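These are the structures, in structure tokens.
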Structure I
Amino acid sequence: MLVSLKYNWGEDMTKTKKEKLDDVLTALMQVGQIKASGIVSKEGLLINSRTPPDVDARIFSALCSTIMGAAEAASGQMNTGNVSEISVKTQQGTIVLIPAGDKAILTALTDPEAQLGLILYEMESRANQVEEVLGEI
């Protein structure tokens, strides 16, 4: 007997990929202490985002892709294995990047005092959901 371990979205199969990715970002934002979040292709293209009006999501996407690419290149050069997370601490908060499969990156911009452990835990779960949605045919 086979048991499916796929995430149960609790919705009918008529939702589009965009709607499913909207649901992922909505759930991530509900963790709190997150100012912005997004799903970015490894090439730097914006897939989906939740950003305040003063943030250009397309530029943020391109920059996040560049950061991930640089980290992966450094990791490869140093033979340290795959990049599992990146965090960039700034005066205004922390930018967190987590791979979401081979082709996407889940990003978040947190408040300066954010509980990063909780956010990273939630992002790992949401990154798996993004990978699953983007892998659907």
Structure II
Amino acid sequence: MAPTILLAEDDPLLTATCQQYLTLCGYHVLITLSGPDCMSILRHTAPAVIVVSLELPWDAAGDLAESLREISRWHRDPSVILTGHTSDADVGPLHQEPCVFSYLRKPFELGRLLDCIRSIESDCRASRGLS
């Protein structure tokens, strides 16, 4: 069975492009365009990797950092890749969240996203002794 990737992205064109690319690479891709929908999906699904846009709209009660902590409580060792238009330095506090694996600055090459996902999969296999 193909690993599941949750793509939580606010840009419909980027979402469609990433979904098509990752599907061709053998992944099952779930998509959402908002923070509340992302959290709803995560209540019922444990994807292998979560790709979250920093620009994703969240509800008034929460923000991305709070949501990442909630995701970590629901899923053991989630792996999150953040994407956005901001610099690496501006993402600093989010890098402190244990579930954050990487940050890709937009625009990014699809191959870089795939490399991050494959690195996460490799790390997971190694930690389970399945190299």
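Determine which structure produced the value 20.4 for mean count of other Cβ atoms within 10 Å over residues 95-102, calculated from the coordinates; the candidates are I, II.
Value 20.4 for mean count of other Cβ atoms within 10 Å over residues 95-102 corresponds to I out of I, II.
Could you tell me which structure in I, II was used to calculate Rg/Rh (Cα atoms, Kirkwood Rh) as 0.93?
Matching structure: II.
Which of the displayed structures (I, II) returns the greatest value of mean projected area of the Cα convex hull in nm², for residues 31-78 alone on calculation?
Top value of mean projected area of the Cα convex hull in nm², for residues 31-78 alone, among I, II, belongs to structure I.
Values quoted throughout were computed directly from the atomic coordinates according to the rules given, and no laboratory measurement underlies them. The model shown is predicted, which means the values in this text are computed figures rather than measured ones. Cβ atoms are built from the backbone, for glycine too; each structure is taken alone.
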